[in-house]
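Engineer: Multiple structures are listed underneath, in structure tokens.
Nothing in this text is a laboratory measurement; each read-out follows from the coordinates by a stated rule. Just so it is clear, the structure is predicted and the values come from calculations on it, not from any experiment. Cβ atoms are built from the backbone, for glycine too; each structure is taken alone.
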Structure P
Amino acid sequence: MRKRYLIALGSNRRHPRYGAPEKVLVAALKALEGKGVKVRAVSPIVRSAPLGPSRRRYANAAALIRAKCDPAELLTLLKAVEQDFGRRGGGQPWGARVLDLDVVMWNGGAWSSPGLTVPHTAFRQRDFVLRPAIAVAGAWRDPITGLSLRQLYARLRRPVPLSA
């Protein structure tokens, strides 16, 4: 039986074959389909400022996919696609990268294994994940907070009051 997943995609470096980061994301989705993943919906691509030391802006998107594997197996598949696109382990955290693929949520609720926690531990604080995610899965509920992705995004965008 296929499971439903929400994945996040990001790129801020050109690929020698696919070109600009936006085209890298499109090519990555095709590569996932070539590995048996069914892509059901893709958000518009958004541009975002980088976290950490990189100076290059990111192209980000979210996709709803179906896959027969559990979250840990999907992570292995996503990392293989990243490697196929030239990503190497041991790089600088939050540095420039050709491709970054993350499991954000799945229809099985919370999941934890060595090296993977679903839902993604930081997605609630990341505009570049939530903004595209609400375009394809706005009604999905975070199994930890019970809030929909739309509600989480509204909370993230709410201005923080200045303390007196």
Structure Q
Amino acid sequence: MRIGILSDTHDNLPMVERAVARLNGLSPDLVLHAGDFVSPFVIPRLAALSCPCIGVFGNNDGDRALLAARARESGNVEIHGCFTVRQADGRSIALLHGHEPDSLGEIVGAGIFDVVVHGHSHGPAISLRGDTLVVNPGEVCGYLTGKGTIAVLETGRLEAEILEL
């Protein structure tokens, strides 16, 4: 199974559109969004994905009720609070924003998830902690690093890569 991963879209609509186009070109089965959508007007852009998009709230997601309402209206975007777990190809994937370092460290260190996906730092990174693959896709918006990035996870091989937009 191929899973697209993005985070920290921060209202940059042109970059969100680039991310959606890039992901659609990769034909993922699912897209995970690790939070900081920021404004509800990002949701219709994400709804252009060719597969379902599951996300969680980040620390900069202000009007969470309106974000959740827009997601419900979209038809293929879901927001599941601040933390969710998904199963894919027999792999357990934890999804959170990662702005609480102690919680992130405990979730990664618990060793009960095959993959932990998070954002927040805006810096793309892939690492292995014990048997847990930790994936931070970086930032779609490009505000802090000067470049937008996403990640793609192949669950069968349990490998991920960072892609520049």
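Engineer: With FRET efficiency 1/(1 + (r/R0)^6) of positions 72 and 144 (r between Cβ atoms, R0 = 25 Å, to 0.05) derived from the coordinates and found to be 0.25, which of P, Q does the value describe?
Structural biologist: Q
Engineer: Thinking only about distance in nm of label points 7 Å out along Cα→Cβ at positions 48 and 128, which of P, Q has the largest value?
Structural biologist: Q
Engineer: A further question follows. With helix-only ellipticity at 222 nm (-39500 (n - 2.57) for each DSSP H run of 4 or more, over all residues; to 500) coming out at -9000, pick the structure among P, Q it was computed from.
Structural biologist: P
Engineer: FRET efficiency 1/(1 + (r/R0)^6) of positions 16 and 112 (r between Cβ atoms, R0 = 35 Å, to 0.05) computed as 0.65: which structure among P, Q?
Structural biologist: Attributed to the structure labelled Q.
Engineer: Who wins on mean count of other Cβ atoms within 10 Å over residues 96-103 among P, Q, i.e. which is largest?
Structural biologist: When mean count of other Cβ atoms within 10 Å over residues 96-103 is computed for each of P, Q, structure P gives the biggest number.
Engineer: A further question on this structure: Using the calculated result 15.6, 56 for Rg and Dmax of the Cα atoms in Å, pick out the matching structure from P, Q.
Structural biologist: P
Engineer: Tell me which structure, out of P, Q, gives -0.40, -0.59, -0.77 once log10 I(q)/I(0) by the Debye sum over Cα atoms at q = 0.13, 0.16, 0.19 Å⁻¹, for residues 56-119 alone is calculated.
Structural biologist: It must be structure Q, since only it matches.
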